[in-house]
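Here, each number is a calculation from the coordinates, and none is a lab measurement. Values in this document were obtained by computation on a predicted structure and should not be read as measured data. Cβ atoms are built from the backbone, for glycine too; each structure is taken alone.
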Structure I
Amino acid sequence: MRGAITRLNRRLRRARPVSELTQSQLSALTSLELAGALTPKELADAERVQPPSVTRTVAALEGRGLVQRTPHPTDGRQVILAPTEQGREIVLTDRKARDAWLAQRLAELSPDDRDTLRRAASILERIARAE
């Protein structure tokens, strides 16, 4: 099962539109888009990477105009990172492309297979949320 999930995830990544963003940059941008805004530490924790890695990733995203920094409202030593409108559009375009690829593959399956996957998805969600 792990192998099948890994292969599906890789295939979904290949369905993304051609972009100059690396997978780690897109992942960080997606985390920011989902959260709305995070501190660099929160982003590093969400991405499960060390803060220096996030610093480089954010600098690249900021250089492309995809992330903006604003002062933290209560801690002057911190900043808040948020996606720009252009950054949100990239995440949305990426998500739509992967969703379209998956929808096409699912449409090729029998109704019984789609029903089985629907049930399996619920179980996989429970597993993913378990600590």
Structure II
Amino acid sequence: MDNEHRYFFKKEEKLTGEKRVESLFTEGKSFVAYPLRVVYIERSSQNPEAPKILISIPKKRIRSAIKRNRLKRLTREAYRLNKHILNEVSGGNFGSLEIAFVYVKDELTDFTAVEKGMRKALFEIKKNLESSRE
């Protein structure tokens, strides 16, 4: 199996840096793909790179740290298995795409619901990126 069809979630794919996160939430476009709220921004960049993501499970909604950590794992796994959807956009040639997934449901949910929301979100981002390039 070649690298193109393998599913990884590397450290380089995590969105870090206080200024980058702040600018993502202030300048980015957002929509809801229940149970996730998605905020994304495409920045122009000389060298194309993999999309960077941030996953947030608010303590205000899910009080238990055990449940928050489980939801983070489920969300990461749903992204890891479906990120190929974004790579189909112009062969993966986007500048620098940053995405934040914020959990908005008030209780724990199962993997199928998280994955359904993730797929919906990634298809919506793909559609928006393709329409902005035309």
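If helix-only ellipticity at 222 nm (-39500 (n - 2.57) for each DSSP H run of 4 or more, over all residues; to 500) comes out at -22000 when worked out from the coordinates, which of I, II was used?
Numbers: I: -22000; II: -13000.
So the calculation was done on I.
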Of the structures I, II, the one that 1.9 was derived from, the read-out being distance in nm of label points 7 Å out along Cα→Cβ at positions 29 and 45: II
Tell me which of I, II gives 26 when you compute relative contact order in percent (Cα under 8 Å, 6 or more apart). I
Which entry (I, II) yields the derived value 17.4, 57 for Rg and Dmax of the Cα atoms in Å: I
Computed 2.4 for distance in nm of label points 7 Å out along Cα→Cβ at positions 53 and 77 - originating structure among I, II: I
